[in-house]
Structure P
Amino acid sequence: MAEVSVVVVTLVKPEHLAWLEAKLNAVVPVVREKDKPVSYEVLRDPAEPRRFITLEKWASKADFDAHMASDHVQGFFVEADGKIEGGDMFVMGGYL
């Protein structure tokens with residue numbers, strides 16, 4: 001199986017910045033423990049503190065799909081509704 005790399009860019013609304021910081025601090029350890037990614041890092045853009053970049057690597061597309069379907073990820077999406085100003089997700093596989 002081929003590894004899958006994922007980049008998620010999230011821009012949170014200013015009034016929900018503290019919420020997102022707290023939520024990420026809570027959910028990242030859960031993802032690492034329960035979903036077992038190869039790697040999972042959340043970075044913050046120093047030029048735009050409301051922008052968070054998540055860098056993920058999964059052993060397979062099936063592992064990534066299971067992560068996306070998990071209760072903690074689905075719960076995050078429900079809670080995030082209306083709090084996120086914008087974002088993108090890039091799911092990539094293969095190597096150059």
Structure Q
Amino acid sequence: MVVVNVWIKSGVAAKIGDIEVRDPSLENRGIGSLILDFLIRWLRQIGIVRLYGDVSSMDSNHLDKLKHFYEKHGFYFELYPPGDPRLAKDPMTVGRVERQL
């Protein structure tokens with residue numbers, strides 16, 4: 001099973017929550033990339049110009065893999081440094097990803 005969460009936050013931006021391949025036999029086969037490429041094309045078609053999301057502390061065991069995935073798709077990937085005021089807004093959020101479409 002594959003799960004994708006995306007919210008249209010305004011007429012020009014969308015927030016990606018997760019692309020999760022829940023079947024281990026389907027991991028590392030390019031499914032996440034296919035989904036993200038499709039999502040980007042669809043969002044462009046409906047006039048969305050920015051896609052962003054939070055990096056969660058729940059992803060801490062695979063941050064390198066997550067960083068590689070988003071950067072290979074043209075996203076800016078940022079982890080917040082200790083003491084950053086953005087960490088106080090949501091204790092589960094440790095960074096962000098963002099891409100102009």
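Here are a few things to note about the model shown:
- If relative contact order in percent (Cα under 8 Å, 6 or more apart) is computed and equals 49, the structure in P, Q: P
- Structure from which 3.1 was derived, distance in nm of label points 7 Å out along Cα→Cβ at positions 20 and 36, options P, Q: P
- Per Kirkwood radius over Cα pairs in Å, the highest-valued of structures P, Q: Q
- Origin of the derived value 1.2 (distance in nm of label points 7 Å out along Cα→Cβ at positions 68 and 84; candidates P, Q): P
- For distance in nm of label points 7 Å out along Cα→Cβ at positions 4 and 44 computed as 1.5, the structure of P, Q it came from: Q
- Answer label among P, Q for the case where helix-only ellipticity at 222 nm (-39500 (n - 2.57) for each DSSP H run of 4 or more, over all residues; to 500), calculated from the coordinates, equals -8500: Q
- Rg and Dmax of the Cα atoms in Å, for residues 12-59 alone from the coordinates reads 12.4, 36; which among P, Q: Q
Every read-out reported here was derived from the displayed coordinates using simple, explicitly stated rules and does not represent laboratory data. Computed from a predicted structure; not experimentally measured. Cβ atoms are built from the backbone, for glycine too; each structure is taken alone.
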